[in-house]
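These notes open a run of structures that come right after.
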Structure 1
Amino acid sequence: MEEVKMTFSPEFLNRLDEIIVFRQLGREDIRAIARGLTERLSARMAGKGIRLVVEDSAVDVLAAKGFDPIYGARPLKRSIQSVLQNAVADQILEGGFEKEDEIVASGREEDICLAVRRNS
């Protein structure tokens with residue numbers, strides 16, 4: 001806040017209702033956001049009759065791929081789409097999964113591996 005006061009005139013600052021200071025997102029912040037986004041994806045998949053389980057190792061891989069201290073969580077969302085969503089969609093289109101199946105996403109080094117558990 002001191003830097004803001006040194007940069008802008010008091011007249012300008014008096015015209016502002018509120019000043020919010022943002023801090024950069026860290027790796028743990030990105031990991032928590034990745035967990036939330038994957039839970040939301042799992043909920044959407046459940047609505048289609050397919051259970052998606054994203055293990056912590058997969059969240060770690062997605063968070064690592066989507067971590068960019070400059071751009072915040074935007075690369076994370078793209079990472080989840082390109083790495084996880086596209087892989088699941090490709091498998092569904094190829095007939096690899098059926099309704100009531102459980103898809104398990106796990107992280108292996110820098111990749112996401114998908115496995116299916118049949119619930120017949």
Structure 2
Amino acid sequence: MHESDINGYHVHVYFDQTSIDFAVSLTEQLHEKFGYQLGEVNQKPVGPHPVWSRQVSFKHPDYDDVMVWLEENRNQLSVLVHPLTEDEYLDHTSSAVWLGLPLELDLSIFTNKE
């Protein structure tokens with residue numbers, strides 16, 4: 001994958017009923033600082049995500065700053081950061097970065113183009 005193939009990034013922050021308030025605050029702060037789209041607070045599995053989550057989208061030039069900010073502020077939450085390309089399977093697997101405990105995604109919804 002070349003940098004020119006990347007159209008931005010998604011951050012997926014995972015949480016449960018005990019951490020929802022922190023996760024909402026974290027994603028709102030992330031959105032205010034770096035984001036251009038803030039997703040819904042999903043209190044059920046959505047798409048490939050096996051637990052509650054919220055998505056924040058950001059632009060490619062902010063990648064390094066977003067990663068540092070997340071590492072400093074995510075507390076114990078699991079976070080998935082992946083590029084947005086034309087290959088969602090690779091975006092969510094070999095091109096993805098996990099902060100915290102990785103979760104097993106439901107990859108069956110994607111087509112593996114490899």
Structure 3
Amino acid sequence: MIRAVKLHDVRRGEAAAQGRAVLVDRLWPRGVAKEDLDCEWLKDAAPSPELRRWFNHDPARWEEFRRRYRAELAEGNADVERMVGWADTDVTLLYGAADREHNHAIVLAEWLTEQAAKR
């Protein structure tokens with residue numbers, strides 16, 4: 001099962017990473033030392049810098065962001081391909097965005113789940 005969990009919930013003990021924990025933000029989260037976070041960091045699974053800047057966490061752009069990000073995922077890259085291989089195992093996608101409903105990890109989890117169903 002693939003799920004998206006806010007990184008700070010895990011760090012505060014409010015949620016637990018199940019299975020493989022993967023940080024999927026392009027930028028390392030502020031205030032978090034790399035040695036304090038037990039996870040893989042696959043920054044190239046995040047939206048492109050251009051798409052991230054365009055979206056700017058604006059809920060009014062959510063549906064278009066989802067469409068564009070899914071198109072980027074379909075193009076693939078090494079990080080995305082690695083994650084597709086894990087799609088039928090327990091994976092926790094960690095993200096730092098404040099908005100729990102409008103963030104790329106939600107889209108990525110949905111997309112990876114769809115890829116697993118196609119296998």
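None of the figures in this text is laboratory data; all of them are computed from the coordinates on show. Given the structure is predicted, the values throughout are model-derived calculations rather than measurements. Cβ atoms are built from the backbone, for glycine too; each structure is taken alone.
Figure out for me which of the structures 1, 2, 3 the number 12.2 belongs to, where mean count of other Cβ atoms within 10 Å over residues 34-41 was derived from the coordinates.
3
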Structure with the greatest value (metric relative contact order in percent (Cα under 8 Å, 6 or more apart), set 1, 2, 3)
3
Computed 13.6 for mean count of other Cβ atoms within 10 Å over residues 18-25 - originating structure among 1, 2, 3:
2
